[in-house]
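What follows draws every value from the coordinates through simple rules; no lab data is involved. Keep in mind that what you see is a predicted model, and the values were worked out from it rather than measured. Cβ atoms are built from the backbone, for glycine too; each structure is taken alone.
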Structure 1
Amino acid sequence: MAYIISEPCIGTKDTSCADVCPVDCIHPAPGEEHFQQATMLYIDPAECIDCDACVEACPVDATMAEDDVPAQFEIFREINRVYFEDGVEAGEKMVAEFLAAKG
């Protein structure tokens, strides 16, 4: 089980979670390519070690264990995966589609 970042991070991009992550699996972090353009932060499911540090650090309750994702945020399991497996543009496109569908 990995952790994911969900809707409350959109537009916030508070990096407290990235600051406490012991394996640097949260991207894009400040100073990384794409940080300025990113609508939110993402957790790499292949690198996440399930330490829970990001959950406590997040001031907007956007991070959670995959198994604890409420129905309204279920798409963010896929968004986080796509961002790392298919690329930045694919992940950001999914976020844009989520926002457009939400209205």
Structure 2
Amino acid sequence: MIFAGFQARGTLGRLLVDGMPSVKLFGEEYAVKARIETLGCFSAHAGQSELVAWASNFEQDARLVLVHGEPAAQDALAALLWNEHKIRAAIPAEGDTLAF
């Protein structure tokens, strides 16, 4: 299995890249039998400036929810979106429920 790009702490991808011998999915324990490789120079995600440029096309009352990335990066992106474009971005905690 090849992972392209960064795997955030606390994700299944990070557990696999870090060499966990088994993982729990939907309450069931599974042995990791795959050979895990990482291509750290690739990323399928936009950088902060690209995300801000993309989001700047939304109306100011748009509701964005940041669910990926390290907490400090999420906080920085949310602050940038607000400071530059007055776009609010929610950062839910695990187990939170959002209603729109």
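With FRET efficiency 1/(1 + (r/R0)^6) of positions 49 and 73 (r between Cβ atoms, R0 = 25 Å, to 0.05) derived from the coordinates and found to be 1.00, which of 1, 2 does the value describe?
Source structure: 2.
Tell me which of 1, 2 gives 2, 15, 27, 29, 20, 6, 1, 0 when you compute P(r) over Cα pairs in 5 Å bins from 0, in percent.
1
For which of 1, 2 does distance in nm of label points 7 Å out along Cα→Cβ at positions 25 and 57, calculated from the coordinates, equal 1.3?
Computing distance in nm of label points 7 Å out along Cα→Cβ at positions 25 and 57 on every structure in 1, 2 gives 1.3 only for 1.
Say we calculate distance in nm of label points 7 Å out along Cα→Cβ at positions 9 and 33 for every structure; which of 1, 2 gives the highest result?
For this comparison of distance in nm of label points 7 Å out along Cα→Cβ at positions 9 and 33, the top structure is 2.
Consider the structures 1, 2: one of them gives 24 for relative contact order in percent (Cα under 8 Å, 6 or more apart) as calculated from the coordinates. Say which.
2
Quick check for you: by mean count of other Cβ atoms within 10 Å over residues 17-24, which of 1, 2 is greatest?
For this comparison of mean count of other Cβ atoms within 10 Å over residues 17-24, the top structure is 1.
One of 1, 2 was used to compute distance in nm of label points 7 Å out along Cα→Cβ at positions 65 and 81, and the answer was 1.2. Which one was it?
2
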